[in-house]
1. So FRET efficiency 1/(1 + (r/R0)^6) of positions 40 and 56 (r between Cβ atoms, R0 = 25 Å, to 0.05), computed for just one structure, reads 0.55; which one of P, Q is that?
2. Work out distance in nm of label points 7 Å out along Cα→Cβ at positions 8 and 24 for each of structures P, Q, then name the structure with the largest result.
3. Computing volume of the Cα convex hull per residue in Å³ gives 107 for which of P, Q?
4. Quick one: relative contact order in percent (Cα under 8 Å, 6 or more apart) came out at 44 when computed from one of P, Q, so which one is it?
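Please treat every number below as a calculation from the coordinates, not as lab data. Everything numeric here is computed off the predicted structure, so don't read it as measured data. Cβ atoms are built from the backbone, for glycine too; each structure is taken alone.
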Structure P
């Protein structure tokens, strides 16, 4: 997601941008231009960032993040429930 001076843009692409791949194959990213889908993706990412029960630090060690206090927000459950309430998610 990019703010781009107020023109919010969302792109999807491979999450495997590692040195071994970047120089040996072509990686593709593409913009999400449908506003409804863009908002859904932004909501899902926000839910992921609020996780305070099962979040891990992506530093190569995959260590759980220790929070000083927890509201019990588990991203997987919240995203599952969010997707269940979306009407016609593929339309």
Structure Q
């Protein structure tokens, strides 16, 4: 299944508390349950004004539908075409 990186601009998101982040995660999981197994949330990274999410999905359109139904921005949705890490340097 293809992997996607989603950039979500949310002003001051890095300053929100655990309860609000939990509510956001619960909403996301609820929408994912409705959409079925063709889209999966892997992990998200919260920064000052953005959230960067990693999703597995059969299509970009499905990632955007999740955002629409959840009320989340999806400013950039980029399909991952390869990964590199320090082990790549040793090949």
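1. Working: P: 0.55; Q: 1.00.
Attributed to the structure labelled P.
2. Details: P: 3.8; Q: 0.6.
Evaluating distance in nm of label points 7 Å out along Cα→Cβ at positions 8 and 24 on every structure, the highest lands on P.
3. Values: P: 151; Q: 107.
Only one of P, Q returns 107 for volume of the Cα convex hull per residue in Å³, namely Q.
4. Numbers: P: 19; Q: 44.
Answer for the origin of the read-out: Q.
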